[in-house]
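Following this line, the structures themselves.
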Structure I
Amino acid sequence: PNPPFLIDVRTPSETAEQDNRIEGAHIIPLDTIRHALKHDADLREAKGGDVVIICRSGQRAGIAAWLMKRSGFEHCFILSGGIEAWKEDESGI
């Protein structure tokens, strides 16, 4: 199986620092997701596979997942707790 396609829907200012991102995640801010669904070749290629959506705490990821499911993405998942939970888990807290 292929690894999931990671999408970070936070704003550019939120993803500016390297230690505030998950390696390999595609940065597609929520306010550009509709455009990306039509025009981003990498995102369109991911349509048949698993997609994990990341934001700060999970709310924006939920909106993005809803939009993506309406566009035919069947396997959208939200990173539970967002980047905040991931950072805590990575640091061993």
Structure II
Amino acid sequence: MSIKQIILPVTGMTCINCAQSIERNLKKLSGIEQVNVNFATEQVTISFDNKQLTEKRIIEKINTIGYSVPTHTVELAISGMTCVNCASAIERVLTKKT
């Protein structure tokens, strides 16, 4: 078993019942170890077995029950790259799974 913990922002919660609904539905997923929904901060802390479950599946479940997990796109200006190997090295580091 390989336990991973993530913290996700969740939008669309309007009351404590929303938080309880998210918690209840996430706990139904196989591989979930612990769920803590904080209505005040609009965050969900999830511990799960990443051999049984993926972050993508967790986010899909949250979306399915009517809430959103915002995603962000970041554009970075990187200076000093002189060749294709530089770009490859950066891609490797940015796509590395921790």
Structure III
Amino acid sequence: MTTSWTEEWLDDCQTILNDILSQPGSDLLRYPIDENEYPDYERIIKTPICFDDIQTKLNQNPCGYRHSREFIADCHLIFQNALTYADPEVK
């Protein structure tokens, strides 16, 4: 299996994203964080990203991802950002 971007990978990534977004609570990570509600977010999180950003990249023509590992890295970053921001020692 190659790591370069293919239609099969695009379909797989879209399926993964759809599965994530169907989970309860996923709406918390779907859209950009509201800076009025969480004013310290940008100070703590240096590379903000949400699932809507990933969906936008997947929908671009050509796809905003050159390799499947970029999609995986963005998904990981969303969860890492959430864990970092939720860590009481960071604030």
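Summary table below
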read-out: Structures I, II, III, by percent of Cα pairs over 14 Å apart, for residues 31-78 alone: label with the highest value; value: II
read-out: At a computed 62 (percent of Cα pairs over 16 Å apart), which of I, II, III; value: II
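FYI, it's all coordinate maths here, none of it is from the lab. Keep in mind that what you see is a predicted model, and the values were worked out from it rather than measured.
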